[in-house]
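Asks: In structure tokens below, several structures.
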Structure P
Amino acid sequence: MLNPDENATSPNRLFIPSLVVSNFAINTLGILTALFLLDMSQTFGVSRGVMGQTNTVSSVVSIVFALAMGILSIRFTHRSLIVTGMILYSLSTLGCYFAWDINSMLLFYSFNGLALAIFVPMTNTLIGDFMKPERRAFAIGWTIAAGSLAYFIGAPLMGVLSGFGGWRLVLLGFILPFSIVGLLMIGAFVPSAKQSSAVVAADETYMKSFRNIISNRSAVGCLVGTVFRYAVFAALLFYGTAFTIERFGLSIDFASIVILIAALFYTLGSLACGSFVKRLGRKSSTVISVLLAGFFTVSYAYAPSIWLSVTLMSIAGWLDGLAASASTSLSLEQMPELRGTMMSLSYAFVGIGSAIGAAMGGLTLIFYDYEELGIVLGSMGIIAAIIFQFLTVDQEETRKRLQQH
């Protein structure tokens, strides 16, 4: 079987910027429901709990369709898929703007789940297709950082814009323009599929691609490790704001600033991935970062002061960002001939990890407190580190050693 890396071509210099801009854009709709959940529930005359089911439906659709993407990534070109993802996202945004009741909102917002299930795996796959191995970790770091920058930059701007016309104006005046710009850049600067990709697609049957991945211990290790790795991040993502409010009596506005700081550090951690991978390798960077992220997730829940807790939360956010980029880079190199399928499965397992982290965190808070939540979800980092250390192999490093001999 051909190795897709052998025929690597140099993409347009705006290839990575186009992925960065579009990754920024495709994360903004999720911020809308987080910031304006109450306003949207009042618009449609439903409770906050019912309104929150928009995220549940979108997440379920995203996980299910990500599994189907393993097949579509073989059948269709990666460029056509990522363009389709951005089109669906733009349609979702426009549909949410015109939504007339909660049912129509649930329908149009579910397109966001479809878009993410297509776009995110294809972003990483295209990086693997067209970037040289030594540059991939840097590129992945930038695309993941773009997603977190959407929270750091987008949330305040959305808050200002909503003051002039509510949450619908945010859709029309901020989210939709960015999605259109991202779509245009993707269409203009993402190259077409390479010749080797077509050869692979002709040789591999759909079910055989899944069997090849499942029978590869290192690939399975990356997928399972991703579940536990993301469960660690769930502590900060889903419960960080509530923790600062309940434990230290912060206002919602100040607590939001704390989370923005953590998001900034997550961005910086993602951007640091390339340098760490260059020095330590993909596997070591993943193991170290996810292990330390687990320890710092435990520690900030026990901090006696708000300033120490925020410092530890920021460090945890930095490590979560580094772990996300490093583990994605590690997964990307597992099976070069089946990158689309591997990245689609990886995205599905991220969703599973998110659901497990949210559920375990919620159950822990029912019976205990935030210290125990930190222990439960922080321990997931130890489990993830063990899985990555003993079950995975840095395939790119292995190929380099074989070439030297």
Structure Q
Amino acid sequence: MKPSARRIKSLNGERLIVLVDESGMPLFYPALYVTVHLRGRSLALNTIQNALDAVKALYAWQGYYGHDIESYFSRGELLQAHDVHSLRDFMQRPLSRDNGGKIATISGRPAAVSTSNQYARMSVVADYLGFLGGQLQRSSAHSSESTQRMVAQIKANRPRKSTKSNVARDEKHLDDVLLDALEDALKPGSANNPAHEYAVQVRNALMFSILRVTGLRRGELLNLKVEDIDFAKNTLKVVRRPDSKDDVRAYQPVAKTRERTFPLLPELADQIRGYVLGQRNKVPGAKKHGYLFVTHKSGASQGRPLSNAAFGKFMGELRQVVEGCNGIHAHSLRHHWNYSFSAICEGINMSPEREEKIRSYLMGWSETSGTAATYNLRHIKEQAGKAVLDLQHRHLGTVRKGDAA
């Protein structure tokens, strides 16, 4: 069996995701697991998607080795140590989305997912098998203890998380020269513009500008409606719209963070108004909903809200426009916004406490989440750096005096 994940939009607008078999029939126990264990905890749809990807990997392991876990558990047979070791090794393998769930290989050698990916997979698989054991085994103290031991053994075989330090968030940023070159290439009429239709060029340039100057997430950008722009006050409001009925996208972009309002320069507000009146509203079907950015290309999706896939294609094209743009994506622009905001705060001698409070609001974070503090660590780093340099100057000054004597 090669299950696949399918997103569904219910009549009330609620988005669901289920694993289905080759005939499109939902798999009973994965669906029950999602309903009871995942949706019951109000987890985000993307989090449920990641969990089901791990369950898909479990099904791939079953198919590869000819196991039938549901039958085993119904007979009171649980995974043994060698099964767990086999499962652990298999969870390192990437599953290709393009070849029916088969194992992907590179140059004839098995590829491997990251340690964190393997760790997450095994965590979900342990939780799912614990749930499955509770459903299929006869209820008794012995069976419950046996299932708990199996789950503990699977978790004990998870890889150790890497302790290698990554580049700190406050140090992640793009080159402004590179971003300026991209904006020049995206200007409507530019010879280097990857889009051919003028209206699409206007839309793409506007999306890039908004991302750069506001630090919005991709989902927040695609969730914007025309009504969220106050052209009288020149403001942009981020609004949460989970499970919106008028959003036809099964993969609905949503605002993950808190609602907030951004002031806009009159020039940027005018650009948004110009796109709405000059391009967006002329697209067939665009007036049936209020979402700001729409699909311009002729076809069944013309006029509909711009999809995640279409936006991803746009960002992918940027990497080919200007040399050195390989690492650009929507979230890298969010990191760059925070870096630029830090530089502005430093230039006006804003206190770290005040900076953290303002940053939390503009990014939609809770003030108590601690997320803004990760960017504000640069103050501590700078003070530590100055202290170390001061010690070095004192030491070298003492040495030089000694040499002179």
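Values quoted throughout were computed directly from the atomic coordinates according to the rules given, and no laboratory measurement underlies them. Not measured: the values here are computed from a predicted model. Cβ atoms are built from the backbone, for glycine too; each structure is taken alone.
Asks: I have 0.15 for FRET efficiency 1/(1 + (r/R0)^6) of positions 144 and 288 (r between Cβ atoms, R0 = 41 Å, to 0.05), calculated from one of the structures P, Q. Which structure is it?
Replies: On the way: P: 1.00; Q: 0.15.
Corresponding structure: Q.
Asks: Here's something else I'd like to know. Have a look at P, Q and say which one yields 4.0 for distance in nm of label points 7 Å out along Cα→Cβ at positions 128 and 160, as calculated.
Replies: Answer by label: P.
Asks: Also, quick follow-up: Quick check on the output: 1.00 is FRET efficiency 1/(1 + (r/R0)^6) of positions 72 and 336 (r between Cβ atoms, R0 = 41 Å, to 0.05), derived from one of P, Q. Which one produced it?
Replies: P
Asks: Computing relative contact order in percent (Cα under 8 Å, 6 or more apart) for each of P, Q, which one ends up highest?
Replies: Max of relative contact order in percent (Cα under 8 Å, 6 or more apart): P.
Asks: Matching task: 2.0 is the computed value of distance in nm of label points 7 Å out along Cα→Cβ at positions 296 and 360. Pick the structure from P, Q. Show your work: numbers first, answer last.
Replies: On the way: P: 2.0; Q: 4.1.
The read-out was computed on structure P.
Asks: Assuming -28000 is helix-only ellipticity at 222 nm (-39500 (n - 2.57) for each DSSP H run of 4 or more, over all residues; to 500) as calculated from a single structure, say which of P, Q it is.
Replies: On the way: P: -28000; Q: -16000.
Source structure: P.
Asks: If P(r) over Cα pairs in 10 Å bins from 0, in percent computes to 4, 17, 23, 23, 18, 10, 4, 1, 0, which of P, Q did it come from?
Replies: Q
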